[in-house]
Structure 1
Amino acid sequence: MSIKQISVFVENKAGALLAITSVLAANGIDMRALALSEASDFGIGRMIVSDVYAATTVLKDAGFIHSISPVLAVAIPNVPGGLNEVLKVLSTEGVNVEYMYAFQGKASEDAYMVFKVADDIHAASVLRDHGIRLANEEDLARL
């Protein structure tokens, strides 16, 4: 049960991120989550959005280089140790986390963590087998 994440190359200069968010805002696309990692000349903005097709279309039309990849959105109990328990399950089952970032849902007491793993089908199965709730696109739309 993966969701789609958009990764956008962002020049490491003033106003570059603003240009991306302006395109999305002007087209009514809501960012549910955003993570930005940087290198010396440019970085990668990773985002979960309300409408992947519309976002990729307007980003392409505006000249932004981007890609789509599957990620897992996992509901994490918003208590001390909540993330630790999820990571313990993944580690015990041999699932390597390539990267992750978090966001808080407004309609839930849970926090959400986006995980990028090599095999999202296996990781989703492992998490479900341990009673850990995964969020799908519809769940995220309600947040």
Structure 2
Amino acid sequence: MTAPALAWNDSFATGVPEIDEQHMILVHTLNEASVRLANDASLESLERITQDLLSYALYHFETEEQLMHTYGYPEDSSADAAQHLEQHRAFSAKVVQVREGIKQGTPVAPEDLLGFLNGWLVNHILNTDKKLGAFIAARRGTA
């Protein structure tokens, strides 16, 4: 069974083009993973998908965190910045935990993995990244 595709819409836009482009790639990657897992939920497939997602998520988190520092987000909005970083760390730890389970032969159910990933991404974009986006857009004078 394929999880419903996550459709990009304007409510996900943060106002920061480089963040929005990477979010679109993440949405596409999650949708692609859903289709791949519907056709092949083997340990090898789960391993490959979680590795690809973790790699891209870490790259994306690095981009956001670099922008935070460039625009002084930790200094001006320390609580929001700390929460943002904690969410990145918690996400990475969860994916690493899932990958360890796969390596030990106790994989997560594909629908549980996709539900977690989709839910996390939507919640993170709408509640956390949008705050960062508004801050950066204001600093850039594009808000």
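Coordinate-derived values only; no laboratory data. None of the values given here were measured: they were computed from a predicted structure. Cβ atoms are built from the backbone, for glycine too; each structure is taken alone.
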When you work out relative contact order in percent (Cα under 8 Å, 6 or more apart) for each of the structures 1, 2, which one comes out largest? 2
Distance in nm of label points 7 Å out along Cα→Cβ at positions 27 and 43: greatest across 1, 2 for structure 2
Value -9500, calculated as helix-only ellipticity at 222 nm (-39500 (n - 2.57) for each DSSP H run of 4 or more, over all residues; to 500) from one of 1, 2, is from structure 1
Work out FRET efficiency 1/(1 + (r/R0)^6) of positions 11 and 75 (r between Cβ atoms, R0 = 30 Å, to 0.05) for each of structures 1, 2, then name the structure with the largest result. 2
